[in-house]
Each structure stands twice: as C-alpha cells, then as structure tokens.
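Student: Dropping the structures in below, format is structure tokens.
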Structure I
Amino acid sequence: MATEPRIVEGWREVPEALRGATVALGNMDGVHLGHAAVLRAAHAARPAAALAVLTFEPHPREHFRPEDPPFRLTLLPAKARALGAAGAAVVYVLPFDEALAAMPADVFVEAVLHRGLGAIHLACGADFAFGHRRGGDAAFLAGMAESRGIGLTVVPPVLDAEGPVSSTRIRRVLQDGYPERAAAMLGRPWEVRGEVVHGDKLGRQLGWPTANLWMRRLVEPARGVYAATVALPDGREAPGVANIGRRPTLGGDPETRLEVHLFDFSGDLYGQEIGVRLVRFLRPDARFNGLEELKAAIAADAEAARAALS
C-alpha cells in the first residue's frame, strides 16, 4: 500500500531533507494515466532520488476565473493520496496567488525550482507552460534547467483510441454520463470524497436511507442515478446506488448533492469521510408525481445498480 506523501506548502525554507528531489511538474488534476507517466519518467531518470511533485493550489483557473462553475476532478487531499499511490514521496504545493501569477518564467526556474527546492531533475508533459502569462514552455525550461545542472524529461501524452488522455476529456465524459470512460483514463474509478452530512431523513422514511455529500468544488457529472461503490472509513468497500442532482421531485435544492444508498449496510456514517465511486450511469434525473412514484423508481434503480455491479 502506498504511503501518504509529505505535503510541503510553498518553496521558501523547505527542510533540507525534503530538497534535492526529482520533481514532476503540473496541476495534475485527477492524477490520470498521463500524469502517472510523468511521475514514472521523473523516477526513471534518477531512481536513487526522492520522487516529488510540484503543483498549485488553488488551480490557476480557479484563481483567474473564480466565477466559473466548479471543475476540479480532485481536491488537494484526494490528489495527494493519488500522487502517493503513483509513487510520489513529497508534494510541493505552491499557493497560486497574485505574486506567483506575476512571477516571470526565468525567476520561477531560478527561485523556486533551483534555489527553493534544489531540484536535481524535472519531468513535465509536452504542453507544460508556466510563469507570467504562461511565458515559459518545455523548450524554455530545458535551456534554463541545463544551465543550472538540472536534467529534464519531456513526456509525450498518453494516447487511447480517442487521442491524448487529459483532465479536460475526463471532465467531459463525466458530464456526458460515462464514468467508466473516466475510469479508463484515470486508471481507477472517479471518486467524490467528503464528509457525510445530515439530510432531511426522507430516504429513511421511504425505506432507502442515504448518506449525503455536497459536491462543493468538484466538477458536476451528469445529473441522475448511478451504480456506485463506497469506500468506507474502515477501509471496506460497499456497493450502492447513488443520485447526483437537486431533487426536482422535492422542490429542488440550491446546491447539487450526492446521495448514496448502501446495499446491505447498517451503521452511522454522519460526520465521517467516505468516497463514492461512480461505476455506471443508469438514468437521468427525473421529476415524479409524489412520493409513492419516487419510492417505486428508487426500488427499480437499486435493482438496476445491483445488476450493473454484479
């Protein structure tokens, strides 16, 4: 089992023991197969060195376009866990603020990568861009790194039948209702992780108690019903049926929520963190005429989810 990586915030005064790594660069949202290839290339170049990742928080797009709808595939804790599973021992998290956004590319290489982190080798995707107005690219980085005795591996994209694997494509297939396509590009099911919050207990009254999570800053997949598995706090995984939406039959919610009913499970999950892994989209969100019709639909959904998961 992969160990949790050490998270280092910023690049100033990094402890000596956490300097001198080989560093994979990028936002790494989702930590998909292309990101894993960059980590493998970084490690292969200097296998004796610690493997680290440099990423930004918030994602630069959140900084520049705060009014955009949420789009993240992974928030920092889940991203760090996935990077650890891909081999990273250290994750450097650079706070993306006005100062970093204004930093010229050459200063970024000298101040952050060279002096701050003491990187001995770098790896990035072919489309990596950095610095003020994305003024630095892989070719610029190669020259700057070489003059400081730092190696660089530029990693070509990982391709599937549809083209390069990318976070943008993964978001799109989730929004179109294809979580299995997202899983193929991620190398694992896409997961919504969060703390179970109190709902209105209606599911319990209907005979289908649910655990409720808010989507928050994560991308919103196609609204509707999914076959899902749930990572429980004790490490077990339980099958279930999930709904993502705003509950139109019940008058509508102001914010999108995920509700999941766990099959053959009894226990109190309130206040605990779970991960809901979407497996198969079953049907779009719908409005029903009253609670009896809703109850019948949930029963049919549960049957369909059991069949999908078997």
Structure II
Amino acid sequence: MTMPRTRRPAPLRRTWMFVPGLDAAAQAAGLAGGADALVADLEEFTAPADRPLARPRIAALFAECRARGVVAAARINKLEEDGLDDLRGIMPGAPDAVLLPHAESAAQIAALDRAISALEAESGLPPGSTEIVPTLESALGLYRAYDILSASPRVSACLLAAEDLSASLGAERGRDGIELHAARARFLVDCIAAGRVPIDCPFNYRDPGALEADLRWARRVGFKSKCATVAGQVPLIHRAFTPDAAEVEAARACVAAFEAQRAGQAGGPRVDAPDYNTARRLLARHAQFEAWTAAQQQGAAAQSHGDSA
C-alpha cells in the first residue's frame, strides 16, 4: 500500500526552483538539487511552439516531485494568452500550485480560480486542492498587491519578480541589490498583512558571495522563502532560511538569560528585549521544522509498516 505524502506547508517552502517546461535534464537537475518546490515554467522558459509538448511532460513531472516530497508547481501563461491551454494540459497531473505571471489585478486571480475549479471537477481532483501563487512583475502589480493576494482563498504565497520589476521601475541593477530593497520590503509587508507567504525575487548574478550578502539582508527583514533559477543556489538559500544547531543553542541561551534577568536573578551580560524577541521567533521557526520532520518520519514509518503487513 502506498500512502500519499503530505504537502510541505507554504511557510516551510524555502526554495521555489524554476526549470524549463520541456528540458528533461534541467528538470532532473532541479529535482536533484533539493529544492522544496519545483516550478516547471511554461511562460518565459518555454517557447510557444514547445508548449503543446511541454504540458503533458509537466503533468507527468508532478508525480516525480511528489515521490521526492517536493511541492509540484507550474507557471502558466496569462489566461488571455496560452494560460487556459496550459491549465488544461497540466491539471490531469494534479499540480500542488499554479503560478500566474504578470498579476496586476484581483480580477485575474478570480478568473484563474474559476478556471482551476472547473478543471479540478473535470479531473476528479479535490475542490480547492490547487494553490495559486501570483507573480508581481510591475509597479502596478506591486501597488495592488494586497487586493491581488486577497482575491482567492487559493492564494498561498506570492512571488516578486526581479528583472521585469526592475524594468518597470527603471532601476539600475547591481550585485548589492539595493535598487530593489524598498520594493522587496513593501512586498513583504503586503504579503504578511494578507496572510500569504512572500517569496523573495531571484538573485540573478552567479556570485555566491553577493548571494550570501543578499540573503542576510532578506532574512534580516523577514523573508523566509526565495525563488531560484540556478540549482547551485538552493543549498545557500536553505542555509540562510533554516536555523542551524548553533543558532538554536544560542537562541535558547538568550531566552533563558533574559527570563532569568526578568525574574531578578543575577547572571551574565544583560540581554535586551529585541534580541530576546528575535531568539523566540527563531526557536518558533525551528519548532515548525522539527514538527514537520517528525510528521514525515511518522508517515514514512506507517507506510513501511503498511507495505510489510
């Protein structure tokens, strides 16, 4: 007996790895890279002439994703372009999430919700099982972010673009990324206010040192998820967005010291409230990862027991 895997919760998806829709080697490399979510792209990374062949390939790819515990996603085209054909081609594979590019209005999300609902019914999928992840790629999309994010209960997360947004803003690109800091911070606030997970824009320079600096900034302001187009970036992103053993130990010591200090017990150096609050948030995120890992292990054990019964 084979038991279905539980979908990784949106807040614990640290990486969304984009791969072309018709490139089997790139898809295999993306899966091997260990990303939390794999996004087969039918828009920018797949030529229009290749989309009819790519759609059934992507539908089959979703099963490979789920077998590895990877969230199975696809980015379609806008509905007024090839998006409806994209949806019809991939929905038989039961995508976990559908990404919509160039989102600029709540009406686009509502229309996508209706189209997915019809195809879920047609494909025999559980109603509401397919998530929507809008991509904001323009100043107008960013301005309307909260309305877009609130347009459907299917919206679980939202992705911010880098190059198209930079073009929309007329920004000068650089490895330090300062030209997009304000837009990224605003995007994060809108996502948190709407109760959706903010997926930070990709880092499109092949410079590990600059990426690490960018990730430090992103983590500092509150990001916990990022888009990637280069498989080699995945380990760096995971390292930045996953509390490690040393950080957990330091956070526990910080919390204990602050609480002892608050109780009037003499001790070591003073711990200030901002550091205490940051430590508590880190421990809470660590607990989320621990609970997820335990649940997966229990599921695997139950499946093994069922297979041997």
Structure III
Amino acid sequence: MESIIFAVFNGVLYGMLLFLLASGLTLIFSMMGVLNFAHASFFMLGAYFAYQISEGLNFWAALFIAPVIVGLVGAGIERWGLRPVHRYGHVAELLFTFGVAYVIEELVQMIWGRVPVPYEIPELMSGALFTWQGFDYSIYRVFMLVVSVAIFVALFALLTYTRIGLIIRAAVSDPVHVATLGHDIPRIFMWTFGFGCALAGVAGVVGGNVLGTEPAMAIQLGPIVFVVIVIGGLGSLGGALVAALLIGIVTRLAIFYDYGLGSLFLSLGLEIDTAGLLRDFTRITTAQVAPVLPYLMLVLMLIFKPRGLFGTRDV
C-alpha cells in the first residue's frame, strides 16, 4: 500500500508539472483562440534562462527573472509576428508558431550547444523533506508541487475575481464594446500571450533541472501538452488540471506495476497462445506502453467525447 501511495505521489508531481506547462497554453487558447505550437519552446527557454541566471546569481533570482524574460519574448513575438498573421486565420497561426518553435530550437543550439547543460537542483533543496515507510520525499519535488498548486489558485482567482480577468474575458467575447470603454484590445491580447508564455517559463525554471535541460526537451514535451488540453477540454483551466493529474498518475502507476500483458489477459480469463503469432505482444509490459498511454487516452476521448472532459467546443 505504501508503494502505491509513493507511485501516486510521483504521478501527482508529474501531472502538476504538466499542468503548469499546459496552463499557459490553455490561457492563450481560451482568451485568444490561438493554438501555440511553440509553447513548449518557451518552456525550454525558461529552463535555459534559469540555468544562465543561476550561474551568475542563484536559483531564486532565476525563478523570478527567467519567466519575466520569457514573457517579454512571447509578448514581442505576438506584437511583431503573430498579430499580423492573425488576420489570415488559424492555419496561418499554426504555421507561424510551428516555425517559431524551430527558430527557438536553432537559437538555443547556437547559444548553448547541442548537449545538455548542467542545470542542477539547488543544494538547499537537494535532500529529502521526510521519509515515510522507507520512501524519501524530495524537498524539491514537494516545492514543485507547491508552486504548481499556487499557480493554479492564483490563475483561477485572477480570471474569476479580478478586474483584469473581467476585462480579458470581456475582450474575447465582445471586443468592440470593450474597446469603446477605452481598453486597448491588441495590447490586452499581447500581454495575455506574454503571460501565457511566462507560465511556460515558470514550468521550465522548476522542471528543467529535473527533466534535463537540453535542446530536445521542447520536442519531447510539446505533444503531451496538447494531449492534456484536448483531454481536459480546449480552454478549460480546470479540465487541464484534471487531465494532467490523470495522465501523470496513470503513467506512473503503469511504470510502477510493470505488469505483463500476457499475465493481464490470463487474469481476465483470456487464453492466448504465447508460442503463436501473439507471443511478442504478450511479452509487452505496462511500463513499456506507459509513454503511449496518454495518446491512447486522447484517441478514446476524441471518439467518445470530442469536447474533452470540461470543454465547451469541439476539437
């Protein structure tokens, strides 16, 4: 039982990191209707900026400075790149952000090289916070969890209860009337896009030293971010949270149990000829298929509920 709790805890940690990364993309899509293919690249920029800042200052300075820089980069890209493209529709936006992702990857390789950089966990948080039933619970992983929960609460409160959130939501639904009240709609969208990129930068700061900071990290995490927001429902912040936790827990439990599919079929009363054509299939374990599980969940969601768990529009 203790082992299961530890696996679930790791799943929650991974899920909250996915949510932290997906929250910015969810915000951008729900407010602007833009699916930003370069979102994971801003996550990568956050990790690299944090590494560079922590080399000169420390991790805590990087935690605050790196997301601001990433947000400003995102706001600049929206102002001078995405905004002129926006008038040509969603396909043009997708192609533009797809190109931005490749440009950022090439720039990262030119500046920091093609090998991983030594972005390490702060020494202050490198140990275990506590030990329970023989399992060590890392200080830094608990810190990641706290940051992710705090971001969710703050973002939900910002969009629901503050004047800024009211203006942003009104600008999406009725931009003409909001503009007549004296609000600059293009500027609102620019800073919304920048804020969403800054959230990806926060995820890069707190997750880059755990997952590894290297040029391929955006490609590795980019697809699963879209899986999260599609399963949760496009534009739904709560849906992104539930989907991220579900994916994190399911994949970590699959790795933890490492159950063979042959044994699984036998437990269900199904007899399979292990010496026949399916012998290789029966040797597959749940740990081996764990990376594929989120995409299988995505396929099932698109078949049975295209709007996702809490979405209001079809994919």
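All of the numbers you see were taken from the coordinates with simple rules; none came from a lab. Predicted, not measured: the structure shown is a model, and the values here were computed from it.
Student: When helix-only ellipticity at 222 nm (-39500 (n - 2.57) for each DSSP H run of 4 or more, over all residues; to 500) is computed for each of I, II, III, which one produces -23500?
Tutor: It traces back to III.
Student: Supply the structure label, taken from I, II, III, corresponding to Cα extents along the principal axes in Å with the calculated value 70, 63, 35. Present the calculation step by step, with values, prior to reporting the outcome.
Tutor: Working: I: 71, 39, 38; II: 70, 63, 35; III: 71, 47, 40.
Comparing all candidates, it corresponds to II.
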